[in-house]
Structure P
Amino acid sequence: MMVATLGGVGRLRPGPGTFGSAVVLPLVLLGPLGCLVMASVLAVAGHWAATQVASDPREDPAWFVADEGMGMLIALAALPQPSWLGVAIAFALFRAFDIAKPWPVSWADRQPGALGIMLDDALAGAMAAGLVLLLAQLAPAVLR
């Protein structure tokens, strides 16, 4: 349960997904590789936890936020260097993709079981990371 709720953060209201995303923000200090390593650890641990706690294989409980932590770390991995503005942009993009669920996030969200619980946030994180990388190319000063 500690993995699923990221140490209890998933029980906070309102917006447990936002809290789950925010709790990993300090890990940006590990750099891009560190964020990817931690995202991988959360992906494996989160998938395991999802198989343990999901009572309905089609349901992603709001208190389960390991997936948000993993997705946020994927988005943070795209930052060339930590900055307040860069973190805020990555956070806003990830949350927007996670909440709005554009395709393919919406497709992944409909997949059953632990795969669906984790995959939609991995894709939202990857999409946010893609936009952060594009911004880093087009306006690198913004992310400093």
Structure Q
Amino acid sequence: MPRKPKAAPTEVFISHSSKNGKFVSRLNGVLAEHNVKSFVSKANIRGAQQWHDEIGTALKRCDWFLLVLSPQSVRSMWVKHEVIYALQASRYRGRIIPVLYKQCDKDALSWTLSAIEWIDFREDFDEACKQLFQIWQLGYRSK
């Protein structure tokens, strides 16, 4: 069943493992090209900033939550903390989008993730981006 379209994001929080940086950078670049503001910890936190405070502030500010799923992210304690926060925050209700980057056990992060429709990026990046942008009722232009 297709996902019901939602409003375009003000800012998207991208939860991920730092070991998936290349994929996250590509995804973040596509969002930027389409004027979708996003928060990615490595890109948005500079030097001596208190990174955990900056992540907490971003989680409270953003209105959409993208969860990059991979074997590395499901083992990450910090990704788990971010997911738990998003699942408990009412503003993220219906606004959590798991994106499958690499095959993994989603339930290792939270058993509730199996009830959330996810987007598969493993085969066709452009098609997956198109599906993501359809959720937000935004047009997607591939390069």
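We did not get these values from a lab; they are worked out from the coordinates using the rules stated. Given the structure is predicted, the values throughout are model-derived calculations rather than measurements. Cβ atoms are built from the backbone, for glycine too; each structure is taken alone.
With distance in nm of label points 7 Å out along Cα→Cβ at positions 27 and 99 computed per structure, which member of P, Q shows the largest figure? Write out the running numbers ahead of the final one.
Numbers: P: 2.2; Q: 0.4.
Looking at the calculated values, the largest one is P.
log10 I(q)/I(0) by the Debye sum over Cα atoms at q = 0.14, 0.16 Å⁻¹ computed as -0.57, -0.74: which structure among P, Q? Write out the running numbers ahead of the final one.
Details: P: -0.57, -0.74; Q: -0.60, -0.81.
Among P, Q, the structure yielding -0.57, -0.74 for log10 I(q)/I(0) by the Debye sum over Cα atoms at q = 0.14, 0.16 Å⁻¹ is P.
Comparing distance in nm of label points 7 Å out along Cα→Cβ at positions 19 and 83 across P, Q, which is largest? Mind dumping the intermediate values first?
Values: P: 3.2; Q: 1.5.
By distance in nm of label points 7 Å out along Cα→Cβ at positions 19 and 83, the leading structure of P, Q is P.
Quick check on the output: 2.4 is distance in nm of label points 7 Å out along Cα→Cβ at positions 107 and 123, derived from one of P, Q. Which one produced it?
On the way: P: 0.6; Q: 2.4.
Traced to structure Q.
Work out the source of -11000 here, i.e. which of P, Q gives that when helix-only ellipticity at 222 nm (-39500 (n - 2.57) for each DSSP H run of 4 or more, over all residues; to 500) is computed. It would help to have the intermediate numbers written out before the result.
Numbers: P: -20000; Q: -11000.
Structure of origin is Q.
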